[in-house]
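Given below, in the form of C-alpha cells, are the structures.
Read-outs: derived from the displayed coordinates by stated rules, not from any lab. Because the structure is a prediction, the values reported are computed rather than measured. Cβ atoms are built from the backbone, for glycine too; each structure is taken alone.
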Structure 1
Amino acid sequence: MKSNLEVKQYHLQVKTELEDLKEVLHWFEGLIFPLIPQKVGWQCEVALVEAFTNAVRHAHQNLPKNTPIDLEVELLPNFLEMRIWDRGQSFDLQDKLRKGEQQASSMEKEGGRGLHFIDKLTDELQYLSLPNHRNCLVMRKKYYI
C-alpha cells in the first residue's frame, strides 16, 4: 500500500521528429499501464500524442530537427501530470481554446482542434511560457485505484 503513495517522476528527451513518437509511446506505456487504470492511461496517452505532435508540427516547425523536446511524467497518489517542453513561439492557451471551440462548430478548417481535444481528455490544462525561451504544456488527469 505504501508504494501507491510514492511520487514517481520520469523524463525523456527526443528530437523534433514525428518518427520519435514511437519511442515516446513505448516509454509512456511502460511507465503508466502497470500503475494506473487502463481507461485513464489511454486517455492520457492520446493527450500526450496530440501534445507531442503539436510541438513538432507547430512549436518547432521552423527549428532544426535536433532541437530537443522534453517530456516529463509525474505520477502522484491521485493524479498523473504530463509536461511537454518546447522552444517554439509562445501562445495564449485560452485564446486558442476559444478559437478551437468556434472552429469545431464550423467544419471549414480541418486542423487546429488538437488543444481542444487535449482539454477534453484531461482534467487540467495549463501552458507556461518561461523567460529562457522554453514553453511547457502541463496536462493533469485524476485517477483512482
Structure 2
Amino acid sequence: MTHVKALPGNPYDGHTLAEVIPGIEKLIGTTIDRLHADAGYRGHNAPADYTFKIYTSKQKRRVTPAIKREMRRRSAVEPVIGHLKDEHRMGRNYLAHRNGDLNNAILAAAGYNFRRLIKWLRILLYLILMALFPKSKLSPA
C-alpha cells in the first residue's frame, strides 16, 4: 500500500480525485499520465490543469493493447484492497471521530506493509541459511 487516505462522509468515487491526486503525485514524484479506475470515476472532478486520461473498467473505446494490459494489472490490485479491509478489521472502525477514521486507514495499510516485509525477510533468512548450511553438511556421513 503506497497511498491511503480517509475521506470524511461517504463521497462519490469520482469526487475524490481532486483531493487524492496531488498526494499521489507528490508520493511518486511525477505527474500521472493515465489513471485506471473503476466505473465510479466516469464523472470525475479532477481539476482542469490535470491532463491525464482516465480509463474505467469495461471501457471499449480508445483502449490500446498496452492499456488493456494495464487494466488487467489493475484488476489484480482489487483483491488486495478487499484483503486489506477484511484482514485488518476495517469492516467497523473502533476509533473515534474523523481522526480515528484516518488513523484506522493508515494503521491498516502499515500493518499490511509490515506483513509483506516480514514475509520477504523470512524468505531472505531461508536463503541465507541454505547458503550457509548446504544439505551436504547437514546430512549424516
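Could you tell me which structure in 1, 2 was used to calculate helix-only ellipticity at 222 nm (-39500 (n - 2.57) for each DSSP H run of 4 or more, over all residues; to 500) as -11000?
1
Using the calculated result 73, 46, 27 for Cα extents along the principal axes in Å, pick out the matching structure from 1, 2.
Computed on structure 2.
Can you rank 1, 2 by FRET efficiency 1/(1 + (r/R0)^6) of positions 25 and 121 (r between Cβ atoms, R0 = 35 Å, to 0.05) and just name the one with the largest value?
Max of FRET efficiency 1/(1 + (r/R0)^6) of positions 25 and 121 (r between Cβ atoms, R0 = 35 Å, to 0.05): 1.
When relative contact order in percent (Cα under 8 Å, 6 or more apart) is calculated, the result is 28; to which of the structures 1, 2 does this value belong?
1
Using the calculated result 17.8 for mean count of other Cβ atoms within 10 Å over residues 113-120, pick out the matching structure from 1, 2.
This figure was derived from 1.
With mean count of other Cβ atoms within 10 Å over residues 73-80 derived from the coordinates and found to be 10.5, which of 1, 2 does the value describe?
2
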